[in-house]
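Next up: some structures, all given as structure tokens.
We did not get these values from a lab; they are worked out from the coordinates using the rules stated. Computed from a predicted structure; not experimentally measured. Cβ atoms are built from the backbone, for glycine too; each structure is taken alone.
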Structure 1
């Protein structure tokens, strides 16, 4: 929690200091009112007292109350501004941090947990600042100030108040011991609830198709019940504090008046009025002391959960980024080249290498394709080019420069990436195709041309609002093939030096696939293309084809060469087409 508070700006610390001064003024005014009350009590009990004097003290009490109210309103405004602005900044920091994390680091946290940390956890911090900051300053100041005012009144009353405070602190301490370990569990259970809901909404079609609604309901019911039971446990324990607090407060008042009755009875007539006034004042101050410790108890209720949330937020912010930004952003001697030099790769938490000693070079205007069985490392290989991961051994060069030396922005501007799973964002067709900073300045005609090349014009023009048709997040209102074509159009619109197609034609029918590849070949003839595919028909016209098997290159060449020299490639080809079709394909 302290680490997060260190991120306060000078302006935010200024608001804290101003709030601190105003809270001090508020406490002073509140503790001044019992003094006027005591004076009024004495005046009422004393013969010959004048009404103007009583009214004067009453007016001063009202002014103190008004001043305290004004101070509280100003402090509330400042603290609300402070908490909301700080939570805004914190959410921004987490979002930017996650943007810089590698795929492996994001997987360590899980998506549902990152969502909880960016929303619910920050809300806990915001609540602590907005409410806890006031209480954290006001409670100890009020307690200490009130105690100094009552210590010299009567040792009997002071002793009774001390006993009441000790009982209250014992109850609070016991509750903290019981509940504190449970708050971390609450946040983890919220992660699980988010995970189940996200899984259900993402896979709603599969759930319905397999008639698995009841199964999903039971799954949700399980985690939801766990969270509810845990929250009930925590709230029941804290609910015990309220009746105990009122019992202590009322009992303390009763005991103070009970002791006061004996003290007044045994005092001389001259001292009786003073004792009565002291008793009224003491009971007021004693309530202030108890309320101060109650405010501290409220902080103790918020602080543990906020502390857990702060720890979870710091885990994200303090995660060391493995993919660091380089420094190179100048001109290169080569254009559109991609080269792998003895590249091997294994995931950080794995023992075995997924890719082993991969070497090749593809020049500007050429197309290289990668094929192999599932799990052979095709997608992993091309993911090393945009630095979703860094090579464990060897070098990956783009335009003759190691990708690790590039500024990431500069590197990404050279690439047009089409992922294995097409991603559609919430927005119009043109907003999706023109996605990213490098495409924002593209004219509408250029974006429409990209859609035409990607063979998306036929279905886009049939939509109600054509290019301005709104697409739902995830592309739930378009088909899988339409999502892939729009995803391909997005890469085309960038006019990059290098295209990366990660099995990006799998959802297309053979006719659309063939037409699209011909249009792409013509439109991107000046660019380099890296294609991962499962279909022989998609890659057979590539300039180079690399065959991967268990992370190793077992064949490299053209389609015709590999049919003669690579048994793995031939087996893949024969599993999809007949020998006669292969012969015709030559």
Structure 2
């Protein structure tokens, strides 16, 4: 008679659920909640920066780019410390604790900033009566408040009820002065919170995937399906977060959206701590005795690992706070230095086919940059575009712009199995594109997505709202591109790099992903428009800027993709069958 307990033992004696080690489902839930918290916060961040703290579009894009770049870069440090000293379990636990603190901190929004207008010696406050693109611009005086709007070309501020605020019905924009008064305390709370999240993801993200791999022995046929289940957890968390946190933050208040994201991370931490024994010791430190050894007075190596996490927080605060001052040349120099290291390793440490394969892996590491630089507009400039310049009405309801970020996760769940089936079906007919060809197609899709959106802009006139179907379209095109770049690239790098250099090349993959996110911030800065309270004052000018930037990056992406397609046969030969 079968037991009613769903956990049974496999051939190795380990307890399983649905045929997989039961630890997989703890990791599934932990990562689902971690991604819920990350994408929940991400869905609101750019709007929070522009509307609550009243940063310019350019400054907000720079902060967003620095934040997302550092999230990827710091996984290298967290992964290295886990491999050498902490072990994945301790690293994930520490990362989760930092994430909880960071997300809780984001819920303390405070007063943000005030935008004040001085007109004929009198002072007025300019603000919004809500959040998101549907909020109205308001002018307030000691006697009352009134809605305002701007004339075509933004030459005049038009006051709907001038008597309520003691202003004329029309005010020339060059006749008043604006200044912004920030709340330094809550700005610093926000910077600290983002930095805690950066360090937390650095310790958690790469290491939790390592634990998934450790659950399966060498040659275990369940490994691929196990990672597929785990990947579904990532997308489920991202999908739910963009909808729930995005809607809650816009409809009821920033703190509620960020707070829900924080609750998700608390649930993830609780799940991981409560059921750690399900991992059956597979993620312990490689040398517990060494970890406890003292290196500086009472401080052990373990203490130093945790202090390194705090150092990451401190460095991240400085970089995020001063993101607009970071010179592009420094970022480019970092990329060049790492490229020299990778190429030098290929020529000095590898020979023959191994050298060719190592150089091919370097190609994939570099070739991802144009794709992610465009794809990551989703959380920054594309969200601002959707918020301000898209008719977001669906079935009679106006959908908050952050909710549309859920489309990527939804499309992945729907189309990832179909793409996997397509490659198998094409392979049976000898038509499966090589990895370099798939990569070039993915980069082309990034450009085509933005060019399709430009078509949508052009069909709505110079100052009309773009149809929402074009937002559905760009996310679909970019998701198909992602499925040609992300899994293909990660698989190629792990297969091509010599065993002694897999860790280094994977670290380089994440580092260049971070550099691509920095470039995404640069692109986002180029789309910046003049705003009051985070809302546009000149729709036609903003739309023209978006169209120009998106057209430019779209055509550049297609040009890069064409070059990649031309060199694809050479890269495939350098892979020597590892495709």
(message) Between 1, 2, which one scores greatest on mean count of other Cβ atoms within 10 Å over residues 246-253?
(response) 2
(request) Work out which structure the value 1.30 belongs to, where Rg/Rh (Cα atoms, Kirkwood Rh), for residues 126-373 alone was derived from one of 1, 2. (result) 1
(request) For the read-out relative contact order in percent (Cα under 8 Å, 6 or more apart), a value of 14 was computed from one structure; give its label from 1, 2. (result) 1
(request) For structures 1, 2, calculate FRET efficiency 1/(1 + (r/R0)^6) of positions 70 and 206 (r between Cβ atoms, R0 = 25 Å, to 0.05) and state which one comes out highest. (result) 2
(message) Given 4.2 as the derived value for distance in nm of label points 7 Å out along Cα→Cβ at positions 110 and 430, which of the supplied structures 1, 2 does it correspond to?
(response) 1
(message) To test your reading of the models, identify which of 1, 2 gives 2.6 for distance in nm of label points 7 Å out along Cα→Cβ at positions 102 and 390 when calculated.
(response) 2
(request) Identify the structure, out of 1, 2, from whose coordinates Rg/Rh (Cα atoms, Kirkwood Rh) was calculated to give 1.00. (result) 2
